[in-house]
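Structures incoming, each one as structure tokens.
Values quoted throughout were computed directly from the atomic coordinates according to the rules given, and no laboratory measurement underlies them. Not measured: the values here are computed from a predicted model. Cβ atoms are built from the backbone, for glycine too; each structure is taken alone.
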Structure P
Amino acid sequence: MRIGILTAGHAPDELLPDLGDYPDMFVNLLGGNGFTFQSWAVVDGDMPEDIHAADGWLITGSRHGAYDDLPWIPRLEDFIREIYADGRPLVGICFGHQIIAKALGGKVEKFEGGWSVGRQLYDFEGEEMALHAWHQDQVVERPEGARVIGSSDFCENAALIYDNRILTIQPHPEYSSDVLDGLIRYRGHVVPAERVDTALKTLGAPVRNADIARRIAGFLLDSRRG
């Protein structure tokens, strides 16, 4: 199964030699499931020719907001709507989670509660999962047909599923502790100091990345979608 990765942002330059860019992190996360991967840097204006270029799609995180006035964002939203209409599986992580919601009629904004950074606990349909977070924006209004499958006290719409055709997750299962540490070091200046301090206290504590990877892979491989 060919997975197309739509790269909506890039990791800090300082992390690239050792940890790779965001597509590399997803290849590592989802490896071993029989997938092949191709990435397009949509953030740089590189869009696939059409939705048939891959069997399933994944949209990465980004430094940008889903509401930003950037020329590639409306093009990406159109592409999302085409994928949804076609029924190919689509996964969105962080910015991907948000831009999919916006494209399909939801609302995304800077959350009044501020930033969520570091290891956070989420309820995934009754199962507690710790995952790394790095976001200020949130989906504050769900699109019609989107059902909550993951939430926390801080982030009500932390994971959504749309008619078994789209799966989106606000936290970052692709982030290792090393990636999070690098983001704090090279981009932490945009985050309030007390949130950074709290994140540093749990750096290296166990997270459930592998469990979410299995969920994502199972979703992508599931042929029973309509």
Structure Q
Amino acid sequence: MKIIGIIGGIGPESTIEYYRLILSLYREQKGDGNNPSILINSINIKRMLGLIADNKLQEVTHYLTREVKRLARAGASFGVMASNTPHLIFDEIQANSPIPLISIVEETRKHAVGLGLRRVALFGTAFTMRGGFYQRAFDKEAIAVITPSVDEQNYIHEKYMTELVDGTVLEETKEGLLGIVARLKEDEKIQGLILGGTELPFILRDGDDADIPFLDTTRIHAESVVRELLKYEEEL
């Protein structure tokens, strides 16, 4: 059996959700009581985000590449980074990784294409909303990625880092986020919302808005991991 490698801890709450989802989805597909083999390397979120905030992207690349190699040495067959933000430098990490990595951005793009979406909004950390990596990936399929206003981005980032990363979910914050969604529907004619932070599904879920789908990047990423495992097992 292939062994899944997860770079986790960025943040811890969503890493737990990855583990839960992968096990649940795998069991649903297999139905035989087996579980996949998973290695989790839980790293320091404060260190990673600090380097990104200081625009020390080369140091972030070295840091995350080293941690991916640690997973490979432990026996991981392929890997994922359980967070959207480090995908800012995904290509650089993949280029230096001894194992293949599954991109949360690429998998979310495939999902958006499957839904027939042409204009989607992006919520996440400020680094994700302003990093341009979602826009570049979705441009390949002629899908426009719309970001909130600067003030709205600051609000989302502040709530993300002070509440959601720690697993705190407040109804008033949810109302604030949904208010931004309503404005983007009205002003930008968005057809969907990318939950581009792996903690965002704690507070926003598909169905919270009657008009547009919410793309849960955590679930989409976990589903891609299970598909990779099942594809390999079918080939045996």
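Which of P, Q yields 2.4 for distance in nm of label points 7 Å out along Cα→Cβ at positions 30 and 78, as computed? The value was obtained from structure P.
Looking across P, Q, the calculation of percent of Cα pairs over 28 Å apart that yields 29 traces back to Q. Starting from the value 22, 15, 10: which structure in P, Q was semi-axes √(5λ) of the Cα gyration tensor in Å, for residues 126-197 alone calculated from? Considering all the candidates, the number was obtained from Q.
To which of P, Q does the computed value 1.4 (distance in nm of label points 7 Å out along Cα→Cβ at positions 14 and 214) belong? So the calculation was done on Q. Among candidates P, Q, the computation of distance in nm of label points 7 Å out along Cα→Cβ at positions 46 and 182 that gave 3.8 used structure Q.
Of the structures labelled P, Q, which one yields 19.6 when mean count of other Cβ atoms within 10 Å over residues 134-141 is computed from its coordinates? For mean count of other Cβ atoms within 10 Å over residues 134-141, the value 19.6 is produced by structure P. When relative contact order in percent (Cα under 8 Å, 6 or more apart) is computed for each of P, Q, the one that comes out at 23 is Q. Where does the value -17000 come from, among P, Q, when helix-only ellipticity at 222 nm (-39500 (n - 2.57) for each DSSP H run of 4 or more, over all residues; to 500) is the thing being computed? Attributed to the structure labelled Q. Taking distance in nm of label points 7 Å out along Cα→Cβ at positions 22 and 142 as the criterion, the top-ranked structure out of P, Q is Q, with the highest value. Each of P, Q could give mean count of other Cβ atoms within 10 Å over residues 54-61, but the derived value 23.8 comes from P.
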